[in-house]
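Given below, in the form of structure tokens, are the structures.
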Structure 1
Amino acid sequence: MSTPSKGFAADTWQSLKRNGTAMAALAIILITLLTAVFAYWIAPDHSPNANRMMVELAGMKPGHRQIFIALPRKDKPSQVGWLERTIDGARDTEQFIPVVATKQVSDSLVWLQYLDEGISERKSMKASPGSYRILSMRFWLGTDKYGRDILSRLIIGTRVSLSVGTIAVVISLLIGISLGALAGYFRGRTDDLIMWFINVVWSIPTLLLVFAITLALGKGFWQVFIAVGLTLWVNVARMIRGQVMSIRELEYIEAARALGAGHARIIIRHILPNVMGPVMVLAASNFASAIVMEAGLSFLGVGVQSPQPSWGLMIKENYNFIITHNPMLAVIPGLAIMVLVLAFNVLGNGLRDAMDVKRG
């Protein structure tokens with residue numbers, strides 16, 4: 001047959017469902033995906049990039065609770081719709097002042113403003129009881145050196161990790177499948193030329209190649225996607241080449257040639273659908289690699305730039321706390337990277353086992 005049967009797809013899914021570890025990994029990935037989509041609705045700090053800075057609260061430990069006075073901002077931003085908030089967040093309409101205690105005295109509000117542990121300053125202003133709010137916030141994962149909520153930045157940072165993985169994998173699949181299919185199908189001089197190019201790229205250390213591409217394209221959000229994607233296609237191309245070389249000799253391919261099918265139709269309609277199984281397994285592995293590469297680039301300062309949250313950038317901003325009083329500020333984003341990368345690798349292994357035609 002020229003395309004995988006629906007029975008094989010159903011059988012693969014049934015086999016995957018029997019793999020509890022792979023299903024747990026799939027659940028983690030799906031939860032992470034939903035978290036990324038609705039990040040600004042889930043995060044306690046829904047401001048763009050979760051960039052609400054309160055330097056008085058820098059380096060707070062996980063679980064810290066703080067009282068605030070919320071005063072209307074003079075430059076009150078306009079209301080945004082549901083879609084705008086989902087995509088970019090919503091600016092704060094209030095100014096949050098950390099306090100130790102507050103008291104309403106006649107037509108004035110008096111408070112002790114929190115400056116540091118054991119240090120406060122008495123302040124007051126004219127305010128009626130209904131012109132402000134007193135609220136309490138808990139920073140479940142603490143705050144970074146700028147007083148930003150770690151939990152909020154961790155949640156919104158999932159977008160960067162999943163986005164760089166998705167776009168990098170798409171780029172790597174487009175380049176790898178195209179070159180691998182051409183090399184495996186036409187063979188001869190075409191194969192020699194493409195394999196020479198693959199070997200040249202293969203000989204360059206991955207991180208060095210990413211650095212070169214990043215420096216050429218500049219630092220930034222989209223540049224990281226392209227840089228990582230352009231380094232992951234080699235494995236795809238080598239795997240596709242070997243698969244196509246074996247499939248092109250099968251009888252149904254010879255029959256398609258005898259019926260007058262062109263090269264493009266044979267490759268696209270009859271060969272590539274039969275190599276998508278191994279491609280899916282490799283894509284899961286490349287997804288994990290892309291997340292690690294992005295985190296490494298951001299940690300080294302050539303990836304995503306502040307204030308946009310990235311797990312690698314969060315480690316860079318807080319790694320000094322590892323040897324001080326609050327190591328969890330750097331450990332937490334590191335654990336997030338580890339869990340997500342592990343989930344993709346486990347899912348890839350599960351897909352490989354589920355697609356094994358020799359399984360019992």
Structure 2
Amino acid sequence: MKIGILTGGGDCPGLNPVIRAVVRKADNSGDEVLGIKYGWKGLLEKDVMPLDQFSVSGILHKGGTMLGTSRTNPYKQDNGSKILHENFKELGLDALIAVGGEDTLGVANKLYEEGLNIVGVPKTIDNDLSATDFTFGFDTAVNTVMDCIDRLHTTAESHNRVMVVEVMGRHAGWIAGYSGIAGGADYILIPEIPTDIDDVCNSLKERHRKGKKFSIVVVSEGATLTNNALFTQEKKLDSFGHVRLGGIGQALGGLIEEKTGFETRVTVLGHIQRGGSPTAFDRILGTRYGVKAYDLVKQEKFGTMTALRGTKITAVSLNEATAKLKTMDMELYDIAKIFFG
């Protein structure tokens with residue numbers, strides 16, 4: 001077989017282990033793998049590269065993706081779908097493995113419904129894809145944020161300051177929740193629940209009244225304050241209709257200082273969360289996903305996505321995986337709230 005593989009959307013640690021696993025399994029079985037560069041953009045332009053076990057040697061520990069990525073939506077381009085179908089045929093592909101989040105896999109599902117042989121692999125540091133317990137990249141991002149929070153603790157305590165840490169999370173607060181609990185945050189704001197600024201400030205005042213002269217506040221970029229809209233960097237939308245989020249950290253820090261009188265500093269972690277080497281968990285999960293994706297292709301189980309359920313790697317339909325976002329578990333947030341104030 002000739003199998004294509006592409007990575008779309010935002011980069012994250014664990015993509016290279018997926019690519020490596022697909023190529024090694026295919027190479028061992030005598031199948032050919034064609035790497036498609038820069039996501040759907042590469043398939044539109046037939047920008048490809050052959051992959052074998054030598055080209056993927058040494059990439060397991062590297063972050064990002066050796067294939068490159070983009071946020072290209074082929075359905076927003078003239079005859080985009082038709083071009084993809086034609087190029088799929090001209091490249092001689094028997095199947096395509098698409099590695100990405102809700103947008104990339106949404107395109108993959110449409111193409112499958114139009115007759116192409118597609119298998120998906122879930123990728124997002126936000127951990128907000130339905131039908132899978134975890135996506136690779138999330139664990140690495142959480143550990144990166146936790147390390148940053150640990151470092152902010154010492155400077156916050158030295159200066160008796162409130163430290164606000166803005167982390168990624170457009171619609172789901174998984175990163176904020178997990179890293180906040182692991183890092184000992186004193187308040188966590190997530191997109192799932194609009195937050196009253198007075199609740200935040202009263203909690204921090206109570207903490208100071210008890211003798212704690214510093215505090216750590218973690219906030220998802222997609223979180224909102226009561227009666228406020230999303231904080232955005234610009235109004236321009238990407239090809240999937242998303243606006244660039246950012247700014248709630250600064251707004252929150254200013255309000256906290258104004259309402260409490262406590263000196264407050266803001267740290268926006270941004271793309272630091274996406275970078276660096278994947279953790280052992282993400283290397284193993286990416287590898288298992290890659291092996292399973294290849295197996296699904298060989299079994300002709302198209303229109304499916306690899307998924308982690310408990311400790312097992314299984315297959316779910318792309319339709320189920322992209323039907324809705326997986327928001328943060330409120331039981332976990334209830335645990336986090338025990339440590340507020």
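Some notes on this structure:
- Source structure of the calculated read-out (mean count of other Cβ atoms within 10 Å over residues 214-221, 26.8) within 1, 2: 2.
- Computing Rg/Rh (Cα atoms, Kirkwood Rh) across structures 1, 2 gives 1.12 for structure 1.
- Structure responsible for 0.80, with FRET efficiency 1/(1 + (r/R0)^6) of positions 70 and 318 (r between Cβ atoms, R0 = 25 Å, to 0.05) calculated and labels 1, 2 on offer: 2
- Structure (1, 2) behind the derived value 4.1 of distance in nm of label points 7 Å out along Cα→Cβ at positions 14 and 262: 1
- helix-only ellipticity at 222 nm (-39500 (n - 2.57) for each DSSP H run of 4 or more, over all residues; to 500) from the coordinates reads -18000; which among 1, 2: 1
- Among 1, 2, which structure scores highest (criterion: FRET efficiency 1/(1 + (r/R0)^6) of positions 118 and 286 (r between Cβ atoms, R0 = 30 Å, to 0.05)): 2
- For FRET efficiency 1/(1 + (r/R0)^6) of positions 126 and 198 (r between Cβ atoms, R0 = 30 Å, to 0.05) computed as 0.60, the structure of 1, 2 it came from: 2
- When FRET efficiency 1/(1 + (r/R0)^6) of positions 134 and 190 (r between Cβ atoms, R0 = 35 Å, to 0.05) is computed for each of 1, 2, the largest belongs to: 2
Read-outs: derived from the displayed coordinates by stated rules, not from any lab. Computed from a prediction, not measured in an experiment: that's the story for all the values here. Cβ atoms are built from the backbone, for glycine too; each structure is taken alone.
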